[in-house]
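Peer 1: Each structure below appears as structure tokens.
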Structure 1
Amino acid sequence: MRISGTTATEIAGSVRDLIASGRLAPQDLLPPVRKLAEELGVNRNTVASAYRQLVAAGEAETRGRGGTVVTGVPQLAGEGAWFGGRLIDLASGNPDPELLPDVLQALDGGAYRPALYGSAALDPDLAAWARERFAPDVTVDGFRVLVTHGAVDATERLLNAYLTRGDAVAVEDPCFLASIGTLRLNGLRTVAVPVDEEGMLPTALRAALDGGVRAVVCTPRAHNPTGVSVTRERAAELRSVLAAHPQVLVIEDDHFWAVSSTPYHRITPPGMSRWALVRSVSKFLGPDLRLAIVATDEESAQRLRTRLNTGTTWVSRLLQHAVYRLVSDPRVLGQTVRARDAYVERSALLLAALGERGLGRPAGYRPDGLNVWVPLGTQARPVADALARRGWAVQPGHLFAAGTGTGQEIRVTTSTLTAQQAREFTDDLAAVLPVLPVLPVHPA
């Protein structure tokens with residue numbers, strides 16, 4: 001393998017050719033700037049510029065002192081990464097299928113008229129329902145409502161509506177796996193903002209904004225993977241920080257809203273010109289519906305409409321009709337309440353079992369959502385392997401690292417967990433922890 005060239009563009013092109021030919025593989029470390037500059041007989045700034053071009057193109061990523069490495073096609077979701085047919089699934093992040101409504105039954109007898117090319121992209125009944133539900137939380141006059149193909153689709157379309165390759169986006173650290181993948185696939189730079197028990201850290205968000213990020217993506221409650229929710233006090237602090245940067249795009253991914261056990265506290269201040277509140281139906285109606293409702297400002301709505309026109313990329317009106325039938329059905333609303341209570345109870349089962357073993361989070365940790373974030377004090381990958389050998393599938397924490405996280409946690413999905421499983425899993429976790437070797441923070 002030999003990198004060639006005398007200009008930044010030539011050097012970047014040489015690296016891209018090596019990647020395309022397979023001589024450079026994902027996670028391969030590129031030569032240090034100083035060393036490559038000496039080999040090529042060029043200024044160090046020329047090599048640094050070439051590396052910046054590669055990062056902007058999504059071909060490489062910088063890891064601080066860890067150098068610059070070749071990127072691969074990012075993993076957009078964790079399903080299956082540590083899950084096999086003989087394992088008990090505590091990894092997928094899925095809702096309990098027994099707590100989801102029957103979509104086909106909802107369509108039975110509904111007065112649906114087939115939508116044709118050029119029809120309105122938004123089902124009027126669903127739009128009216130959504131405006132009514134969003135109004136108490138948005139508290140902004142004149143907001144618009146649209147639908148997208150899920151929360152990840154909404155986030156990606158909004159980012160692409162305003163940002164270009166190489167732009168920086170502030171995200172939580174640890175971060176939702178699909179968000180990390182979306183940013184990398186679109187050539188956007190990830191700026192990690194650490195999360196504590198109350199949400200994003202205001203000081204870290206301020207530093208990211210001062211550093212030039214053009215968008216902020218935040219999960220206000222049931223954060224994936226940690227389960228923490230933004231408190232009222234923290235939301236006020238974040239609003240104060242964001243108010244000094246009114247031009248930044250703020251996306252709130254309130255994915256668990258309908259079955260959340262914690263209140264929503266808005267982090268978007270009133271003066272923001274570009275904002276969106278995204279609410280998916282996947283956690284309470286089913287992931288296969290592939291639909292999210294978006295409340296947003298007028299300009300963002302116009303930009304989204306051009307990307308969701310009824311000629312090519314609109315969200316199926318049949319799906320919208322099904323969602324409206326479901327959310328307006330009292331039986332489904334009752335089932336949603338039962339699902340919310342069940343998820344709270346099941347995460348509590350695991351927390352109690354962990355507490356009996358002296359494992360897990362502090363006493364005040366009360367996760368919302370489908371997952372529990374378990375600190376280990378050792379690297380998570382070998383723990384996940386050891387648990388898999390005992391029949392348990394979990395997600396290792398390094399997959400969710402947006403920055404330089406230690407990877408010393410596991411994410412455990414509790415949506416279908418029973419009391420017996422909670423005890424048995426915790427017994428196995430306690431059994432494998434003392435004998436594990438300590439691996440590097442960023443294993444190859």
Structure 2
Amino acid sequence: MGKKIAVIGTGYVGLVTGVGLADFGNKVICVDIDRAKINMLNHGQIPIYEPGLKEIMDKNVREGRLSFSTDIANAIQRSEVIFIGVGTPPKENGEADLSYVESAVESIAENLNDYKVIVTKSTVPIGTNRWIKEKIIEKSGKTNFNVISNPEFLREGKAVHDFFHPDRVVIGYESEKAKEIMKDVYRSLYLIETPFVFCNLETAELIKYASNAFLATKITFINQIANLCEAVGADVHVVAKAMGMDGRISPKFLHPGPGYGGSCFPKDTKALVQIGKRYGVEMSLVNEVIRANEEQKKRMVIKLERMLGNLKGKTIGILGLAFKAGTDDMRESPAIVIINELLKKGAKIKVHDPQAEENARKIFGDLIEHHDNEYKAMKDADALVILTEWNQYRSLDLEIASKLMKGNIILDTRNIFDPLKTRELGFVYEGVGRK
């Protein structure tokens with residue numbers, strides 16, 4: 001018998017969590033104060049691009065296990081388990097903004113009608129779950145609840161797979177009763193012998209930050225090795241492949257590029273540095289990762305300037321705006337920094353992305369030319385820049401590209417083209433970390 005669950009927040013984390021929990025057999029109601037978003041969901045539309053999510057959502061709505069509402073009070077009162085899946089965006093100083101979490105906690109405190117397990121899915125600084133517990137007691141005067149820290153490890157573009165086949169499920173807890181309820185919630189994962197990590201609240205909170213900071217460090221490390229490869233004439237792909245053969249290192253996240261972006265790595269690395277400051281612990285390595293990652297984005301513009309000369313008045317075709325393939329997310333995307341730098345230098349920008357177009361318009365408006373086809377974006381361009389590794393760009397017809405473009409320069413920041421074949425077609429080609 002599944003649990004009655006409310007998920008507060010229908011953004012990326014909340015929606016994937018709600019849909020996944022419903023598919024596990026739980027009765028789930030997803031709630032949000034954004035009426036337009038709830039209307040979309042009630043009409044079978046999803047506000048994010050995530051492959052495979054809509055099909056599972058539709059199935060669970062049809063079978064009566066999943067619903068969407070703006071009535072947070074009713075959802076809390078009817079549910080035994082409350083998941084907090086709201087955003088925790090960065091403040092100016094890099095700290096996590098917990099205002100949405102605070103709002104959810106207030107709603108829970110006001111509607112605590114019987115025993116509840118309150119599960120924090122949002123990424124929150126160390127100590128937040130203890131604060132949630134204290135705040136609910138203070139506001140409600142009740143103690144008939146338990147708090148669980150259950151961080152998410154979803155990769156955008158692969159979130160559906162990650163939810164149903166996680167590497168591990170982390171449960172930070174204080175109460176045995178709440179721990180057993182969480183086992184019931186995730187019973188489907190128990191049955192396929194998914195590893196579960198049970199620990200205290202602070203450990204669970206830190207696991208999330210430590211994991212993302214380490215992955216961001218791997219990306220930054222291989223980017224710096226790629227830059228060195230360019231200087232000495234080595235091939236970063238061979239270097240990364242040989243490194244990855246070492247079981248202690250693994251090949252994952254050893255892919256050079258224009259720097260990491262997205263909703264997690266930039267936010268979580270900055271937040272970890274701020275958490276360290278608060279506790280008097282210097283996070284110097286993570287601080288350097290943040291700095292080096294910003295430099296990597298700007299380095300792509302320097303490379304293009306070296307290839308093309310003065311950028312003033314030049315037309316640059318850009319393919320890919322999302323921070324990675326498989327998503328429409330442009331949060332902290334390298335494309336934002338790179339395009340802004342090119343605009344500052346007087347370049348004219350033409351862009352295409354198969355999913356992020358709408359988000360790009362919100363950021364750049366009419367400052368750049370938006371195209372619904374990759375070939376239109378490169379027409380009359382002096383140079384072509386690949387910023388996102390969408391599969392459709394891998395099979396680009398470069399012979400057509402050479403006829404459409406005014407110039408012959410390609411800067412491939414994702415190394416998706418074969419350098420030799422590209423040069424044989426008459427292009428001046430550069431990737432990242434290889435000749």
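Peer 1: Looking at structures 1, 2, which one was helix-only ellipticity at 222 nm (-39500 (n - 2.57) for each DSSP H run of 4 or more, over all residues; to 500) calculated from, given that it came out as -11500?
Peer 2: Numbers: 1: -11500; 2: -14000.
Only one of 1, 2 returns -11500 for helix-only ellipticity at 222 nm (-39500 (n - 2.57) for each DSSP H run of 4 or more, over all residues; to 500), namely 1.
Peer 1: Shifting gears a bit: Between structures 1, 2, where is distance in nm of label points 7 Å out along Cα→Cβ at positions 162 and 194 highest? The partial results should precede the final answer.
Peer 2: Details: 1: 2.7; 2: 1.3.
Top value of distance in nm of label points 7 Å out along Cα→Cβ at positions 162 and 194 goes to structure 1.
Peer 1: Something else now. Which one of 1, 2 has relative contact order in percent (Cα under 8 Å, 6 or more apart), as calculated from the coordinates, equal to 19? Can you show the working numbers first?
Peer 2: Values: 1: 19; 2: 12.
Checking each candidate, the match is 1.
Peer 1: Tell me which of 1, 2 gives 20.5 when you compute mean count of other Cβ atoms within 10 Å over residues 322-329.
Peer 2: On the way: 1: 20.5; 2: 23.5.
Structure of origin is 1.
Peer 1: For distance in nm of label points 7 Å out along Cα→Cβ at positions 314 and 346, which of the structures 1, 2 scores highest?
Peer 2: Numbers: 1: 3.6; 2: 1.3.
Comparing 1, 2, the top value of distance in nm of label points 7 Å out along Cα→Cβ at positions 314 and 346 belongs to 1.
Every number here is computed from the coordinates shown, using simple stated rules; none is lab data. Not measured: the values here are computed from a predicted model. Cβ atoms are built from the backbone, for glycine too; each structure is taken alone.
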